[in-house]
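Following are the structures in question.
All of the numbers you see were taken from the coordinates with simple rules; none came from a lab. This is a predicted model, so every value here is computed, not measured. Cβ atoms are built from the backbone, for glycine too; each structure is taken alone.
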Structure 1
Amino acid sequence: MPLPIDPQADPARRAWVPCPVCDDARHCAACADTRNCEEHWRYLLSNAGPVIHLQCPRCTHLWSLNTRPGAARPGGTAPRV
């Protein structure tokens, strides 16, 4: 059963990073060119220093990502916040 969207989620606060669960942007030309796509964004829920907390609006997965330069990232992609 999917999680509900976090009550603090605000569509005005977005991040463009790949979702580690549904990977819905894998065939999107805009996302492949690292442009801010209107369809494949994530809720930016909060941050604690360089660590951002995200939720995918499609599959509702929650995760955290360290945006510090040089930090290891799944898939080797840098976040576009």
Structure 2
Amino acid sequence: MAMTEITVTVDDDHLDKIEELAARLRSSGMQIDQVLNEVGVISGFAPSDLRQDLRAVPGVMSIEGVQTFQLPPSDSPIQ
């Protein structure tokens, strides 16, 4: 299964336990890149079919896929 980039938002009741939540997400199959304690966000990668399981982990408020875009080269006729 292909890994997709995701951002997990931590609910207010679990902000002080964000490292424990990251460990639970990791054991559930998420590859953690960053834990942003101050803003309550955990970013990383997970297989698409695991999103429902990750949402069920206590402390997860939401899971969003990361959107990417590509700008055309600066010498491109379309700007």
Structure 3
Amino acid sequence: MSSVREYLVSSSGQMSLPAAVRHRWDLDDGGPVDVLDLGFGVLTVPIGQGRRLLGDLLSRDEHASFVRTLDDDPELATT
């Protein structure tokens, strides 16, 4: 289950979630996921898990401070 794989991102920014993950997360017919922009990378997790996980990783103040640093790059400042 834990592995690193390389995936292609299309010119429009799309990327497919692997079939095994879609099945495990009950997304066979599609559906929402949470995406955490960590600055150095992006983490995709089942819907409803992003805020909990972010709360476990960073305090609210640390997260707010990080988001303020994104003001210089409008493409990253999504939250």
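Just a few scattered comments:
- Test item: relative contact order in percent (Cα under 8 Å, 6 or more apart) calculated as 40, pick one of 1, 2, 3: 2
- Structures 1, 2, 3 were shown, and helix-only ellipticity at 222 nm (-39500 (n - 2.57) for each DSSP H run of 4 or more, over all residues; to 500) at -500 was computed from 1.
- For the structures shown (1, 2, 3), Cα Rg over 2.2 N^0.38 Å is largest in 2.
- Ranking 1, 2, 3 by mean count of other Cβ atoms within 10 Å over residues 24-31, the structure that comes out highest: 2
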